[in-house]
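Structures for review follow.
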Structure P
Amino acid sequence: MTRFGTPLTEGALRVLLLGAGELGKELVIELQRLGVETIAVDRYPFAPAMQVAHRSHVIDMLDGSAIRRVIEGEKPRFVVPEIEAIHTPTLQALEREGFTVIPTARAARLTMDREGIRRLAAEELKLPTSPYRFAADYDEYRAAVRALGLPCVVKPVMSSSGKGQSVLKTEADLENAWDYAQKGGRAASVGRAGDDRNIEACARDGTEIDLRKVIVEGFIEFDYEITLLTVRHLDADGRATTRFCAPIGHLQIDGDYRESWQPQPMSPAALAEAQRQARVLVEELCRPEGRGVFGVEFFVKNDHVIFSEVSPRPHDTGLVTLISQDLSEFALHARAVLGLPIPNIRSRGPSASCAMVFEGQVRAPAFAGLERALAEPDTALRLFGKPEIAGHRRMGVALALGDSIEQAREKARRAAAAVRLESA
């Protein structure tokens, strides 16, 4: 049985987040509601979760010695990765030394790069996926595109929010897509493409991830795509169990989430197959005793379900659960992390979210128009509090309930459009 002490005292139950973005901010809030002492860690100061955590640290998240120093100093009961770009070999070593990583260090390692999780899903678990090839240099990449044919999709093996992702439609797109993948992936944050530091960045213990590598995926037709939030948790008797939220439909632009809604209509056969695949994958990633929320993404064509990607943490499309469910994905993750039961998940009906994305070069941005955004019944906003905008950046989300999915989406869009970035 987990003991919950008083925060900021010797008996506190401490949870340390590696990554302090908007999803981490909501998780910190839910953890603090349960009396947990929270520590937020990220590569830049004043990140959203840092603004609500008890303490924070700014480090290079790909520096294993820096991660070890913070974790050994804080001595958290649970270490919760909130982003992909973390030096996971250090997490694996710390786990062997007795620290608990959520869901497991192995899951964090496998899902941090698209090669690890795709090979697990397609080659070991035999889940249906799009055809794919991996390429570590331009010649391999060009050969992969020719083998799979056009159109196809190119992604860095490690990136977030659609950065570095392109759809190739003609041969003329080849070079630009390769360059964009190198600039948009995590390789760009470590060293120049072609720099050997990109190979060593994530694995100084002999387990290498080449951050220059890309995945080329054959283009598949689908009717819609979903995120199936899958929760691995303990029941009231302490037994591991798996449950699912209602499927979430979503709209992406350039690989980045823009809208999501719940529930996405699905045939009973397609829903059952998505749940089957998600269960197989999540329970494998949780071996032997891992737990937490997973965002499992699928393409759906008629009743055919094709695995796309998985995040071993709350998912950005799941922001809709802040209004659609009595227990948001963050509340579910907090309970799962802490070993608390989840007897049921109550739906509030058709719901939607719409991301607020702003463009520019702005430090300490300010916003207006919230009065108009919140004028309609059953709407809500979350402004993330990010300290700057550099290019395009998601700065908040509008939420809405409706009598139908389409009505909820329209309300969320109107609320999002009403919020404007104030000039200095």
Structure Q
Amino acid sequence: MIDTVLIMLLALCLIAWILYFIVTIWNYHRLPNLGRVQSSHALQTLPFVSVIVPTRNEAYRIIDCIKSLKHQSYKHLEIIIIDDSTDNTIKIIKEIIGNDKRFIILKQEKLPKGWVGKPHAMQQASKIAKGEYLLFIDADTSHEPQLISQAISHVLTEKIDLLSVVPRHLCMTFWEKVIQPIPLGLIPFISPLAQVNNPKSKVVVAFGPFMLIKRSVFDAVGGYATIKGKIADDAEMAKLVKNSGYNVGLANAQSLMKIRMYDSFHAVWEGWSKNIFMGLVQKRGITSRSFQILVALAGAIGIFATMVFPFLFTIVSLYFYLLTSLIIWQHLLLFSGFIWLLAILIQFVVSYKYRIGSPIYSILSFLGGFITIGIFLNSAIKAMSGVGVTWKGRIYHNST
């Protein structure tokens, strides 16, 4: 009886990995590629764009972002830096921009009650923005010179009201390479990315590092004031826009944009703890504490069953086969070992396609999965207990 149960569990794990591969790769190939967009618009018809960059203690990573914005080929733009730093971020920015009049630096106002820091900063900057389009950019990004030009051409051609993109994810340290592919790889599985471009689909995904929105649409939906307490502001803004009847688009921009989200184990832990659970329940509108607990348990079990279980069971099967030489353990060893190796291969392909870190580290995906479980549960416990999640010195509470 126990043999049958174990085989069924392994079979379910195998099915889950096959589905994961099909969904993530199918959606990857269905996304429009921003790097291949052919401009069909005359220069004089192009709209003015206000690029908005919120900064909070970004001294160690702001250089590439500002330099790459300064050298954009698209000329009809202004760049608004909205800052809330206590380090020398602004000093570094001023040294880079020199006398470039396209740059405007604002000091972020005191955070009002009920607001999350980033939405408040972007809302404040939007009030002085002159652009027909607003482009919200994160400080940890860098961009090829033609990024904005290609993005504007795409939204004009496809009549998109809000465009977000999938960037290339840089991972430098060991822990970034091990952990980052797990949560980032789960996003296109949980929310099929290609469906974002289907106006009839309810699927909504957006990535905060790049959010290009038509100003009239931004104002029509109430801007960030409508979602001022939402921790996953990118997904919430996209959902708000799409539910209001406007067109939301998502494109592949891996050849045009890079991002390094976190630079250490602590940053990865804190960063994902901020939004991996709270963002999920807010996006799905899950307000019941009982359902939130179920989501926490289901998420942890799901990650364990796919990322960790094949590896652990391969080790257990090998141990018992060497100990007993029973044929059933040999069969279980072969089956679990096959699933584990298949999982490594699939994770390698997904990491390679989505340009997440170093695909070779897929061999350690079981370790990344184990840590991701810890992050997910930590995020859930802090959100549901009322303690709140911490990010850059601020504490945020569940506002569902």
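When mean count of other Cβ atoms within 10 Å over residues 103-110 is calculated for each of P, Q, the greatest value falls to P. With distance in nm of label points 7 Å out along Cα→Cβ at positions 23 and 383 coming out at 1.7, pick the structure among P, Q it was computed from. Checking each candidate, the match is Q.
Please state which of the structures P, Q yields -8000 when helix-only ellipticity at 222 nm (-39500 (n - 2.57) for each DSSP H run of 4 or more, over all residues; to 500) is computed from it. Matching structure: P. Can you spot which of P, Q the value 15.5, 52 was calculated from, given it is Rg and Dmax of the Cα atoms in Å, for residues 95-182 alone? Computing Rg and Dmax of the Cα atoms in Å, for residues 95-182 alone on every structure in P, Q gives 15.5, 52 only for P. Hey, mean count of other Cβ atoms within 10 Å over residues 111-118 derived from one of P, Q reads 14.5; which structure? Going through each structure in turn, the value belongs to Q. Ranked by FRET efficiency 1/(1 + (r/R0)^6) of positions 71 and 255 (r between Cβ atoms, R0 = 25 Å, to 0.05), structures P, Q are topped by Q, which has the highest value. Looking at structures P, Q, which one was relative contact order in percent (Cα under 8 Å, 6 or more apart) calculated from, given that it came out as 21? Derived from Q, not from the others.
Coordinate-derived values only; no laboratory data. Being a predicted model, the structure only gives us computed values, none of them experimental. Cβ atoms are built from the backbone, for glycine too; each structure is taken alone.
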